[in-house]
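*Asks:* Read through the structures below before going on.
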Structure 1
Amino acid sequence: MLSYIARRVLLALPTLMLVALAVFFLIRLIPGDPAVVMLGEGADKAAVAALHRELGLDRPLPAQFLTWIAHVLRGDLGQSISTGEPVAGLILQRFRLTAMVVLAAVSLATLIAIAAGMVAAWRRDTSIDLAVVGASTLVLAIPSFWLALVLLLVFGLKLGWLPFVGYVPFAEDAVQAALFLVLPILTLTITESGVLTRMMRSSAIEVMRLEYVTHARAKGLSETTVLRRHVFPNAFAPTLTLVGLTLGHLLGGIAVIETVFTLPGLGRLMVESILARDYPVVQGCLLFTACVYIAVNLVVDLCYPLFDPRVAAA
């Protein structure tokens, strides 16, 4: 087990270095000059050149990269060109809200997928199975931004049950803040439950065909015991991998939902920074998102042997 953990951790290190390299150089492909954006289109060339020197943009790209990565290793992601705030603090401040929404949505979607997928596999080719498969397929076909707008229109504008514009921090009003998060969480829960349900169903059906499940039933164990002890642990392992991928994807790609519901999260910060050509913030956001994605999948890999001990022994 320890060797398995060590291998996974060591494999993550070169991945992080490659991600840092890609993030730095891809950001430079964004059209526009941050100095011109800050000073305006009619800015004097001398002023633009002076700002380039101040920001270090006049140096060769390899030198800029080495300077940036050295600061990153010390935990310093630089300062925002637009606001002058430390990038690390800005990212952590925005990430709290994004993490709350994503963790709540993925947790609910996983619970729904486990229940619906197991029932559909147990009642395969019945009306219940067809209903679960149909609902999950329909959910997969619905774009998240469209569903967000529909929920906003129905529960926000028409019924007036929930707030839909703006955001109140938990420090000011915890109840009101929670109400603002209901619709974003509901949107992501619905959109992500479809693929997780289909994965759970297919995995459970595959496990139910194995001999040890037939043997468990032949011993006289109840169907509930067979599903809980023998089918679920083995069927959930592939779904857990997909949960990790979904979690990492949403943590970095929730910009659309945050824009629709005007939430000041990490995704919206990244979009605003790209429009402002704020290199340090964009670099910091992308690198932080990549690190979170790798960390989440590393944790999932480390949890995998809990459901399938053969993985650690491989």
Structure 2
Amino acid sequence: MQVDNFKIFADLVETKSFSKAARLNGVTQSAVSQQARAMEKNFNTLLIDRSQKQFQLTREGTRVYNSSKEILHVYEKLMSELMEMKKVISGTIRISTIYSIGLHELPPYIKEFLTDFPSVNVRVEYRRSNLVYEDILYNSVDFGLVAFPVKTRQIEMIPFREDRLVAICHPEHPLANQSIVEVDALKDYKFISFDRDIPTRKAIDQIFRDNKIEIEPVMEFDNIETVKRAVEIDAGIAIAPQATVAQEVKQGTLASVALNGSGFTRPLAILHRKGRVLTPAMKKFIKTLTGKEVESA
């Protein structure tokens, strides 16, 4: 048995999907099925209960899965330790991030990191927030970056930074001449927001509830770029993270107005799977983002 056999089996169990396990390991769905049957032949026992409609392990399969995770952890820890002994900072770091962070918060950090560690390859995927968590749970990526992080038992959260929520409008909008505005004043204008399942939308809705005001958006979008484009054509105003509109404000296509009061911060966090062995490159990446050393497991 090779380490790859245990990894494919563990991925199959965690995703409960032959196609997802295949995608994670860069093989065909048929190859995953063959690997599972090869493991059953090797251990001379059924590992997957094929009499069930949904994916389910036998008792022996559960035991093999648990041992597979232990074997993979020891192997990954060994590889990481050897790299540290050789002082090797290389490899690939896979990141899953929401659009606003990936496009506006992350680039300067990646530039700094690649300047310091040119042998490391960084791959960034842009995803909806719920899919970032899924990517972490399925080990599809090494790190996730989200706003308003939600505590999850299997995911480790590291504070990244905090952004400020501001009101944005067309440069000729009545609000554009103000340096600060009360939240209550926003109800007098057409409002553009994010889709209801977006964490920033949920935070904005909570701000409205806390201030006892009702605002029904005239438009809803799933990413900050589309929200900004709608505001630029004066279709309405919006609340957005300050860092995501800095360029448009500088160019004069949008106006940014501070919101009076507290509670208008947007926390960002780095996510990774709990118990995951961090390679030297991954530790350096976290340090670049947070400025803090990562303690060894």
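Each reported figure results from applying straightforward, stated rules to the coordinates on display, with no laboratory input. Source: prediction; values computed, not measured. Cβ atoms are built from the backbone, for glycine too; each structure is taken alone.
*Asks:* Taking percent of Cα pairs over 29 Å apart as the criterion, which structure among 1, 2 has the greatest value?
*Replies:* Working: 1: 51; 2: 47.
With respect to percent of Cα pairs over 29 Å apart, the highest-scoring structure among 1, 2 is 1.
*Asks:* Supply the structure label, taken from 1, 2, corresponding to helix-only ellipticity at 222 nm (-39500 (n - 2.57) for each DSSP H run of 4 or more, over all residues; to 500) with the calculated value -24000.
*Replies:* The structure behind it is 1.
*Asks:* Of the structures 1, 2, report the one carrying the highest value of distance in nm of label points 7 Å out along Cα→Cβ at positions 28 and 180.
*Replies:* Going through 1, 2 one by one, distance in nm of label points 7 Å out along Cα→Cβ at positions 28 and 180 peaks for structure 2.
*Asks:* Assign the value 21, calculated as relative contact order in percent (Cα under 8 Å, 6 or more apart), to the correct structure from 1, 2.
*Replies:* On the way: 1: 27; 2: 21.
It traces back to 2.
*Asks:* Looking at FRET efficiency 1/(1 + (r/R0)^6) of positions 84 and 156 (r between Cβ atoms, R0 = 41 Å, to 0.05), point out which structure of 1, 2 has the largest value.
*Replies:* On the way: 1: 0.70; 2: 1.00.
With respect to FRET efficiency 1/(1 + (r/R0)^6) of positions 84 and 156 (r between Cβ atoms, R0 = 41 Å, to 0.05), the highest-scoring structure among 1, 2 is 2.
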